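No lab work stands behind these numbers, since they all come straight from the coordinates. Since the structure is predicted, the reported quantities are computational estimates derived from the model, not experimental observations.
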Structure 1
Amino acid sequence: MAIAIAKGGAGKVTALNISPPAKQTGFARLSREHLRPSRDVLDDIRKLGKREGVRIKTLALVRPTPEPAILNQVHKGQHNLLVLGVTVRPGSSLFFGHSIPTLLKEADCSVLIVSS
């Protein structure tokens, strides 16, 4: 969705993937292996951006909680739109996960929530 919007407005995209810390630490190899799925996703996004003619900056981070890292990147990058992929959770009310209310409240830009 972010690539389509950027393409329509001649914009650019920062694709951010945040992984929780690995259970085991200490070896660089473990860290690289832990981030492989994140890097694979970001590589797919980069390829899609290239195919669509949209400049993509990718960033893979390891953080215990994603919200501060997302908000920091929004502020640091002076982004004007935060696109979040979510999965609707079953229950008596609409619930997209614990991060969404914080990001909606704290982000200093527009937020688009996309159900994946």
Structure 2
Amino acid sequence: MADILHKVGAKAPKEAFYKALTTIDGLASWWTIETEGDAGVGGVIHFRFGTLGFFKMKVLELEFASRVVWEVMDGPEDWIGTRVIFDLKQEDDFAIVLFRHAGWREPSEGMHHCSTK
């Protein structure tokens, strides 16, 4: 199995990142405005990218200001069954997001495309 891994930091409290990952308005503010659903544990979030496609994610874990985990239920074939994981930590004035898109069956063009977005 292959994973996409990224580390991103910004001068902000990690709680701000958590809100952007755990509310429909927060998600719509940075990924796609066509976001709807239930962002609570066990809920399903629908993301649409106009005519380019859609994703359906089930929320598996929420740990306040430290961890968010989704499972991809629908979307591109190579995404289905993968997990999207955000681990958050604070380093001085910087919030650090350790992003992992885990469980790809094999490296693919789709995976490489997603790694740069």
Structure 3
Amino acid sequence: MLSPEVIRELALSLPETDEHGHWGHPSFRVKKKIFVTVFPDEQRAVLKLPLAEQTRLAALDPVTFQPVPNKWGAQGWTQVQFDNLEHDAFLEVLKTAWRTVAPARLATRV
């Protein structure tokens, strides 16, 4: 089962990732761009995904993956109930989020 601590370890294992607070929640950034914010009390994370991937995942598992309501969801921000996912599945989605915001020179490293 995933925990906020495991998500932190996974996020910080990605190249040039830093942890910062974001409205009282831990967020992880690459080159100052957020790719995931964790809401530990809700067992939820919000990740920046390409719209096509957001749509695919939400259709595949709408309980686990949902676009954030409002304009943020239309930009690819996706709510993920991380307690519904196995370690490797979450890591793949996390890597996708990281590549989505990482500079091109870094994106090919993951």
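Summary of values
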read-out: With mean projected area of the Cα convex hull in nm² derived as 6.8, matching label from 1, 2, 3; value: 2
read-out: helix-only ellipticity at 222 nm (-39500 (n - 2.57) for each DSSP H run of 4 or more, over all residues; to 500) derived as -10500 - corresponding label from 1, 2, 3; value: 3
read-out: Structure responsible for 10.4, 29, with Rg and Dmax of the Cα atoms in Å, for residues 59-98 alone calculated and labels 1, 2, 3 on offer; value: 3
